[in-house]
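Asker: What follows is a group of structures, each given as structure tokens.
Any read-out appearing in this document is the output of simple, stated calculations on the displayed coordinates, not a laboratory observation. Computed from a prediction, not measured in an experiment: that's the story for all the values here. Cβ atoms are built from the backbone, for glycine too; each structure is taken alone.
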Structure I
Amino acid sequence: MLKFIKILPVLLLGIPAFVCAQESAAAQKVLDKLYKQNGNKIILKPKVVITNDDRNAALYRRTKNSIEISEKLLQACRKYGKDSSSALAFVLGHELSHAFQKDLKAKETSFLAYSSAENSSISHEEEADVSGGFLAYLANYKTLEIIEPLIEDIYKEFDLEEKLYGYPSLEERKKTAAKVKRMIEELIHVYEAGNYFTAIGKYQLAVYCYEFINKWYKGREIYNNLGVNYAYLALNFTSKNADAFVYPLELEWNTRLKKPSLARGDLLSKPEMLLRQEYLSNSEKNLIEASVIDPEMFTTNLNIMTVFVLKGQFLEALDYYRTNELIKKSNLFVADNKEKEQLRLILALAYEGAGQKDNSKKIWNDISQTSSSVFAEQAAYNLKVMDNLPVNPSQESCFKFPEASKTIDGVRLQKWQPQEKYITLNEKEKIEISIIKLSQSTIYSVKTPTYKLNMQRIYGSWKVKNSNLKKVRSNLLITGGSVYHCEMDRYAVLIDAKNVVTEYVKY
């Protein structure tokens, strides 16, 4: 075996070619996953190159669009066994984040010797640490508990325990790592809180959460979530229902439809109209940003088209449909028939608003007879609205989950008074959130100038009968599962593809 290694051509001094190729492919696979998760197609995906550099653990070279990874860094990552990919994901996420930094003038960055990198700064490095670590979390890497020991292991691997010129001292870097870990943990908690706020209809709180995250991490998912929640606000902010039709981005619309409808000929007040326009403008702005980052993100295309319809820009919606070839794109990039049905539903709404009612009726008739229950229900409802027939929202039916009535960790939400430090989500509006982890749950406490909200997130595993799910409608679809919200009893459950409740919240 040793003779075989000796006669192979060597790509890099001291690294056999076949080993280098294997490690390079493995590292590239991690980077590919991170790049795909972020979805930023504006920046071409960098190539990973393995080196024997004994000064720089990792470098991003903008001129070559490459990320260089030292063999010594890989050696430090290997110490984490099954989590070695997660360790590497933190470093690669950091360097990939530099590629996305618009204001970074440096031609190259160094993961270790960042104080000597020209036109780079500590703020750029901290931002890359936080953004890269959060990206690794979104890509399902377990980086959080690795960050601090990994930094120490890298310093040991490069013999940097003593302070050297151009490098932060180990103690400085350890303090930075601890700070970065806290910040990433905050972002993760705020992101997960935002997802649940969306599920339980607290759309403004969700917006505050995603905008807080957007200061550190700018990915298509965050922009899309912001756009959707602003659209939800436009649909739901008034005490009356101003929209007769049901929209495909709504998976729970009964609460809105139960509000008193505007009388025929009535309009929203001028302040209400201005606020609705502001919500829809913010929705469009964020959705457009998501689509610029990733033009192939079909969900965002659907949401943009929906916002055009909500703004009354029906011809623009139809033009967007044709210009972006959404039917062709749905066939090329979309395997999920649900998204294809959503496209048809919003197309029908655009046709209706543009006066092409025959086209609308044809689509809605077809969907109401052939589609899944949720979209068939939407189509049938919209048909009645178009034909001026009496309509009533369906009777609300909750997913029954007795566990939600139990007291967990001794917490009574009505009396809960958080003791931990608050995170300021929005300084101008004075919106703060406290996050406290207990043995079986996490408590999110929101404080605003006008109200407070406590939400408890409980972890576990509870099997659900499929027959029980058929009686209710999910109000939020997520990767690998659905969220069912019971507004009357103030809880929401997360159910995976195997019909297992993996966690739930009550508020």
Structure II
Amino acid sequence: MDYKLFVIFIIALNMRQIFGAFQYPAVKRDDSFSKDYFGTTVKDPYQWLEFPDTDETKRFVTDQNGVTKPYVETNPYRKEITKNFEDLYNYPKYGIPSKKGTKYYYSANSGLQNQNIIYSTESLQSAEEPKLFLDPNLLSSDGTTSLQFTSFSKDGKFCAYGISKGGSDWITIKIKDTETLADLTDELKKIKFSSTSWTHDNLGFFYAQYDEYDGTGEGTDPEPPKNQKLFYHKVGTLQTADIMITKFVDKPDWLIGTPVVSDDGKYVHIFPQEGTSTSAWYYAKLVTPVTAELTFTAVKDKSDGEYYYVTSDDNLVYLRTNKNALKFRVVRVDLDKPDEANWENIVPEHAISVLNDAVAVANDYLAVVYMRDVVQIIEIHNLNDGRYLWDIDTPIGTVGGLSGDRDGKELFYKMTSFLNPGIIYRYDFNTNPNTISVFKSSVIAGLDTSEFETNQVFYASKDGKVKVPMFLVHRKNIKLDGSNPTLLYAYGGFNINIQPGFDPLGTFFIKHLNGIYAVANIRGG
């Protein structure tokens, strides 16, 4: 389609024309409602909209749709725009593989499937077609049941997986036999914001549950649930027989989240949160089989930093944390003397770069992802003393996750950028020298990325003290003289930095509108 047609369409959306043609419905404003926040009274005149099932809220939604739908549905360019967007979304997508037991598992999507399908294979180098393991698209006839996570037992015999219905945060956990592909009769409910972590005897797993919850479970409850507790489920038993492992009676708002069984299977760690990304840190020594409540010891009994488990060697625990390190570091903590004064810096905080991720792999190696000016790189360090060893040669872009194990010899990582929808690489520690190969690559039919380019520029912040990075994506040889349509995107919340990643909207804009797609990397607050 000629991009000039799209320009005409955009011009047609002139704000004066829109507001001149639309009759916006009256919306009730209730100034009587207010709430006290730490001594400050805040009025919330539209608080009534927080109850989605009331007739009043349903009428509001109907009235809003009555304004926008007739305009959108009668637009003469809608079909062409939809077709071009669909073409940019319709490309094969792949997830990073991981090895569980003797098999590799990874997700794949042919292009426009509602959900990614999980496949298994004995070998990534085999010419044999992978086997279908779990297709979430078949979980319900109406397509509203979604797969939230998968979690495999240590021996790979079982897979616990969480599903939710209708977009709800509430999860039901089921268990699949990985050989027969049959679901067991186990079914766990009242679960929210938690996955599972298996004990190494393969008998069961830990998970967090709101066992006192009595709401609808449909995501429409105005108040969050309270009193999340840690439970242990033994495979083949009813949920009513699950063992309550620990609870925090004096902390009803604490979110225990997903527990972590240490890599050596000797400890279970939990990192409770209360409304922020910071967390506390507790651990318990495991006695298997698990038959009773465990005694937890607090390393941090207050939320004073972010703690992400990396690996363990018996009582030595490796964590990635921003405690006293705004740009994160990797520390080693001896559980026999866990006071912070005794923590060892394995990978100290970098002067400039942010340490985004760390994975222990191939026995004594530590793969570290650093971000500098919103571009990521991968370094390999010695796990025991933190020494920098070498860089992994990566294209400019974003590292979309790492996958590796201490007892394995390979590391998987995915690279994306504004013009690259995704390439998954396999780094082999078994070869000398180490080798890099492509596992899967996503290619969009009809999109010649060589016609476009990405440049990073810097501009001064309002006070002039900071140079803020910004990416510009556009056709090659375009004149940056202010005559081209520009789409500027910026996001500044929740400490999130928008990193280079493929965006069909931006690609649509530069391909069909001859535009400039600008992504300003403002600081996330």
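Asker: Of structures I, II, which gives -1.03 when log10 I(q)/I(0) by the Debye sum over Cα atoms at q = 0.25 Å⁻¹, for residues 274-321 alone is computed from the coordinates? Display every interim value, and only then the final one.
Answerer: Details: I: -0.90; II: -1.03.
It traces back to II.
Asker: Using the calculated result -3500 for helix-only ellipticity at 222 nm (-39500 (n - 2.57) for each DSSP H run of 4 or more, over all residues; to 500), pick out the matching structure from I, II.
Answerer: II
Asker: Thinking of I, II, which structure, once distance in nm of label points 7 Å out along Cα→Cβ at positions 194 and 346 is computed, gives back 2.0?
Answerer: Among I, II, the structure yielding 2.0 for distance in nm of label points 7 Å out along Cα→Cβ at positions 194 and 346 is I.
Asker: Here is a follow-up. Quick check on the output: 5.9 is distance in nm of label points 7 Å out along Cα→Cβ at positions 66 and 426, derived from one of I, II. Which one produced it?
Answerer: The correct label is II.
Asker: Can you rank I, II by mean count of other Cβ atoms within 10 Å over residues 282-289 and just name the one with the largest value?
Answerer: I
Asker: Where is mean projected area of the Cα convex hull in nm², for residues 98-145 alone largest, in which of I, II?
Answerer: Ranking I, II on mean projected area of the Cα convex hull in nm², for residues 98-145 alone, first place is II.
Asker: 29.4 is what came out when mean projected area of the Cα convex hull in nm² was calculated for one structure; which of I, II is it?
Answerer: Value 29.4 for mean projected area of the Cα convex hull in nm² corresponds to II out of I, II.
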